[in-house]
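What follows is a group of structures, each given as structure tokens.
The numbers here are math on the coordinates, done by the rules we state, and not lab data. Owing to the predicted nature of the structure, the values given are computational and were not obtained by experimental measurement. Cβ atoms are built from the backbone, for glycine too; each structure is taken alone.
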Structure 1
Amino acid sequence: MAALMGQKLTMRVERMSYGPDAIAHSEDGKTVFVTGGAVPGDLVEAEVTEERPTFARARLLQVVEPSGDRVTAPCPFVDLCGGCPWAHLSREAQLKEKRDNVVGSLVRIAHMDAARAEDLVAPVERPGDDWGYRNKVELGISSRGGKALVGMHAAGDAGIIKVDRCPLFDTKSQKAVKAVSGALSYLANSHGLEVERVGIRASRRTKDLEIALWTPTGAFPRAQVAKVLGDAAKASSVVRVLTKGPQKARRVTGVERLSGKGSWEELIAGQRMLLSAPSFFQVNTVGAERLVQLVLDGLRPEEDDEAMDLYCGAGTFTLPLARACGFVSAVESYGPAVRDLRRNLERSGLDNVDAIGGDAGREFPDTDADVIVVDPPRAGLSADVVRQLSEQPARAIAYVSCDPATLARDLARFEEIGTFAPTRITPVDLFPQTFHVETVVLMSRKDT
């Protein structure tokens with residue numbers, strides 16, 4: 001097999017990876033991951049930048065013959081910013097590729113029969129808008145020529161690029177990106193601010209707009225920052241999230257309210273949720289509502305049921321479960337989210353929830369649940385949690401996943417134990433223009 005490093009190859013793109021890259025093959029059959037905006041069906045010229053024994057990586061030089069699925073993205077920064085790597089691919093083709101990635105993970109990682117996987121996985125649901133759907137964007141900060149540069153993270157970890165808007169962000173809040181970037185550049189240059197990143201959250205439902213600055217602990221010009229940022233973006237809340245520790249292991253030590261409410265509120269599935277800046281919330285509110293509906297429709301909770309909600313966050317699933325069930329045991333390890341959950345329960349007048357702070361494996365509820373929701377981070381479930389879930393008498397489990405690979409691994413573990421098996425797998429496109437896909441898996445007891 002001839003060496004490919006540095007060569008310019010002409011290849012037909014076949015499919016998308018679970019990532020920003022497209023997949024093609026060289027003439028001698030080696031898999032080539034093509035970065036830079038290629039889509040399935042394109043005939044491309046690409047330069048090989050890395051070669052390994054089983055695959056190579058290449059950078060797109062030009063599209064020789066465009067695919068019928070290639071579209072022109074409305075974002076002027078699409079080829080520079082890393083936020084929407086699939087934006088050159090039509091939405092219909094994006095949905096197909098996302099479903100194929102879920103099915104492929106089940107076959108490759110869970111060793112599921114291909115026909116069974118195809119039968120289990122429903123078409124990808126498409127709630128909400130294709131652009132302007134995000135309720136949150138994050139800006140990065142770097143220094144160039146002694147001046148602060150505020151903007152989006154460039155594709156391929158190539159630093160920060162200056163932008164004046166993000167078409168993925170809430171349409172009515174677009175001006176906030178430019179306003180916050182300008183104000184923060186001024187503050188950083190005139191006050192020497194040490195800011196790691198800034199988050200902007202906007203709700204078109206509650207009209208809240210929050211600006212959160214992530215900074216190390218220490219001295220900080222609070223009043224000046226509050227005034228400049230608040231005036232620039234007409235924010236309902238400006239907060240400072242204090243962090244400590246090594247760069248790769250930062251931990252939150254507190255949140256300071258600089259102005260306004262000090263928190264952000266969103267309306268989802270008929271419930272008003274309060275969130276502090278460090279707490280996770282789905283960036284697509286309409287999509288999150290669909291997740292809630294799929295979970296409730298699948299579990300069919302009854303008023304005398306006991307429910308369990310692991311990795312519950314600030315209560316996206318806990319609150320509707322508490323309204324439908326007799327009692328809910330909710331477990332969350334992240335301190336700020338646990339505090340938000342307890343506040344949301346109190347504000348909603350719900351007193352039938354045991355909000356447990358701690359690791360799901362170590363703090364696994366000592367109860368017999370009828371229905372269970374698990375919504376773990378990208379790492380998925382530990383083998384111990386799968387075992388404990390499999391020992392529950394529940395009639396059904398809803399597994400909400402953000403990563404097809406760890407989902408497939410966990411489903412294989414469930415099937416090896418043999419208590420629960422998937423009966424329906426529904427991918428939901430919460431992240432148009434990206435490779436990410438959320439998946440709701442309904443599992444039922446095999447003895448019912």
Structure 2
Amino acid sequence: MSDPKPPTAEAARGEPPTKFDFFKTIQAYLDEASDAVGLEPYIRTILSQPKNEIIVNFPVRMDDGTVRLFKGYRVQHSNIIGPFKGGIRYHEDVTLDDCKALAALMTWKCALMRLPYGGGKGGVKCNPRQLSKAELQRVTRRFFFSLGNNIGPDFDIPAPDVGTNSQTMAWAMDTYANTVGHINKQGVKGVVTGKPVASGGTLGREKATGQGVVHCLTEWAQEKGFNLEGATMIVQGFGNVGSHTATILSRLGVSTIAVGDHTGYLLNPEGFNPHKLQDYVATHGSIAGYPNGRVISRDEFFATKADIFVPAALENQIGVKEARALDVKVVAEGANGPTHPAGEKILLDRGIDIIPDVLANAGGVTVSYFEWVQNKRSESWTLEEVDEKLETAMRRAYHDVVNMARAKRLPLRIAAYAVALNRIQAVYRERDIFP
């Protein structure tokens with residue numbers, strides 16, 4: 001049977017910030033960064049829209065025998081540097097414009113991290129919590145079958161995102177292998193990343209995004225002379241990114257005192273045991289009912305005094321009201337696009353640092369690249385190798401962004417875009433436009 005329907009976002013979280021046009025917001029950042037680095041007008045024009053926008057409608061037979069039609073998207077923004085790369089999300093609010101925004105964000109993220117990829121993003125409009133495991137498998141297989149040759153290990157490489165995981169990727173890879181990759185079935189393992197280790201995934205991928213957030217925070221702390229030992233943190237979203245950020249930071253002495261997800265918010269001034277909470281969420285699907293915390297409102301959560309805030313849920317969570325209420329030193333964006341531009345201005349005016357999504361959560365795609373390389377080479381790296389390479393990449397990218405911010409007097413977000421655009425511009429100047 002399907003899980004019972006969770007409470008609506010409005011009921012669980014209180015009134016969220018005013019809805020904003022995510023794609024237009026990303027484009028505004030692009031324009032600001034383009035001005036900062038003197039981007040060639042023709043390159044700005046090319047990057048202003050994705051290369052391809054794919055929409056598919058596909059039927060799935062449900063457990064009760066009825067047939068339901070699902071809508072899926074795959075947006076391919078840029079492949080001037082390499083294959084399209086980006087996650088697939090299963091969420092009831094997935095839209096084409098959101099996929100366009102997230103695909104563009106992946107282009108900047110990959111360029112910033114010096115990965116030979118361009119940006120892509122996709123999704124299926126559904127609530128995965130209302131689908132059985134068998135239904136999720138059929139949705140996944142039909143969706144990836146519908147995408148057909150629009151994806152491939154050297155063309156477009158999906159990965160997990162909100163509402164999807166390594167199991168989703170295992171089904172996706174198997175579907176692709178049995179419908180497209182007839183000649184070299186082993187060679188198609190790299191069609192997706194974020195797979196289970198036994199099916200060609202890499203050690204360290206599950207924690208990679210959270211690990212990347214932690215590397216950024218440790219670099220920030222060192223730069224600011226801030227001691228993480230004894231620091232406090234609040235986390236919105238306790239799925240893959242939020243939970244791994246909390247567990248890894250707990251080993252550095254950071255205490256998570258408030259958490260939230262789609263079901264509501266909890267407070268524990270003494271600090272949660274992030275490992276136990278992570279296990280609870282893995283079993284129950286959310287933080288709802290966790291006994292070691294007091295239920296609080298969304299407003300109370302955002303007003304909780306702490307040193308660090310990690311938004312690791314969905315986009316557009318920090319609006320004007322939330323930015324005024326936050327009482328933290330730094331916001332490390334584990335999610336994509338969690339901060340409304342109006343909220344960002346307030347945070348920066350208040351002296352609250354923001355480590356932007358394009359940098360902070362880039363650990364996921366970086367380790368996805370490591371997985372892809374291992375698949376291509378038929379290699380299997382140790383966890384220590386993966387961790388060491390990720391730390392090197394994240395530290396380098398952090399300092400690239402900070403140096404750009406200082407040189408151009410830019411906020412870190414625009415500086416991150418500027419670093420990425422410089423690298424993309426160099427490729428366009430060398431290759432020009434065909435024909």
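Here is how the numbers come out for the structure above:
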{"item": "Top of 1, 2 by FRET efficiency 1/(1 + (r/R0)^6) of positions 163 and 331 (r between Cβ atoms, R0 = 30 Å, to 0.05), largest first", "result": "2"}
{"item": "At a computed 0.95 (Rg/Rh (Cα atoms, Kirkwood Rh)), which of 1, 2", "result": "2"}
{"item": "Structure (1, 2) behind the derived value 27.1 of mean count of other Cβ atoms within 10 Å over residues 107-114", "result": "2"}
{"item": "Which of 1, 2 leads on relative contact order in percent (Cα under 8 Å, 6 or more apart), largest value", "result": "2"}
{"item": "With mean count of other Cβ atoms within 10 Å over residues 155-162 derived as 24.5, matching label from 1, 2", "result": "2"}
{"item": "With helix-only ellipticity at 222 nm (-39500 (n - 2.57) for each DSSP H run of 4 or more, over all residues; to 500) derived as -8000, matching label from 1, 2", "result": "1"}
